[in-house]
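Student: As structure tokens, here come the structures.
A short reminder: the numbers here are calculations on the coordinates, not readings from a lab. Just so it is clear, the model here is predicted, and its values are computed rather than measured. Cβ atoms are built from the backbone, for glycine too; each structure is taken alone.
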Structure I
């Protein structure tokens, strides 16, 4: 009987702690991702701007930008999908075009 009460107590404490951690993570993870992507977005813009006037075909520029962003992300210990890198590049290109208008 006593062990059952102790078990219920620890289960209640554990479940409460898990709920609090989950609540914290639901708030923290999107903020962390925003910061991570913001840093990579700034870097992507810089890379695309630097490649803009190089004597390369567009696909070569895209591949070079892709490689540089991938290296930067891994250097910063950030895993990022290939599609996310391609999106960063496209957003950088659109940003630079709007800047020129």
Structure II
């Protein structure tokens, strides 16, 4: 297999788009209020229209990248202020493209 078959996923930065969004998502105790906010932020970062050469533009690796997205979702679901089922569907769609 040649190295041209691989896509290098760039590292996210502390001031990058993922960290900026996830450090500023307003939080609600009510999952019904929190889901639309989370969903709109995920669409802004990883919407189906945000592709270049078949890849999602904002997928980045590291603690300020997809790690931050997954950790945020897991913490919110565990705290009970995020609807887990639609969150899981959203994350599964994104991860399937990575």
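Student: One of I, II was used to compute distance in nm of label points 7 Å out along Cα→Cβ at positions 42 and 66, and the answer was 2.6. Which one was it?
Tutor: Going through each structure in turn, the value belongs to I.
Student: Then there's this: For helix-only ellipticity at 222 nm (-39500 (n - 2.57) for each DSSP H run of 4 or more, over all residues; to 500), the calculated result is -31000, so let me know which of I, II that is.
Tutor: Numbers: I: -31000; II: -16000.
The value was obtained from structure I.
Student: I, II: which one has mean count of other Cβ atoms within 10 Å over residues 10-17, as calculated, at 10.0?
Tutor: I
Student: Tell me which structure, out of I, II, gives 35 once relative contact order in percent (Cα under 8 Å, 6 or more apart) is calculated.
Tutor: Structure II accounts for this read-out.
Student: If you don't mind, there's one more thing I want to ask. To test your reading of the models, identify which of I, II gives 10.8 for mean count of other Cβ atoms within 10 Å over residues 74-81 when calculated.
Tutor: For mean count of other Cβ atoms within 10 Å over residues 74-81, the value 10.8 is produced by structure I.
Student: So, one more: For Cα extents along the principal axes in Å, the calculated result is 79, 26, 18, so let me know which of I, II that is.
Tutor: I
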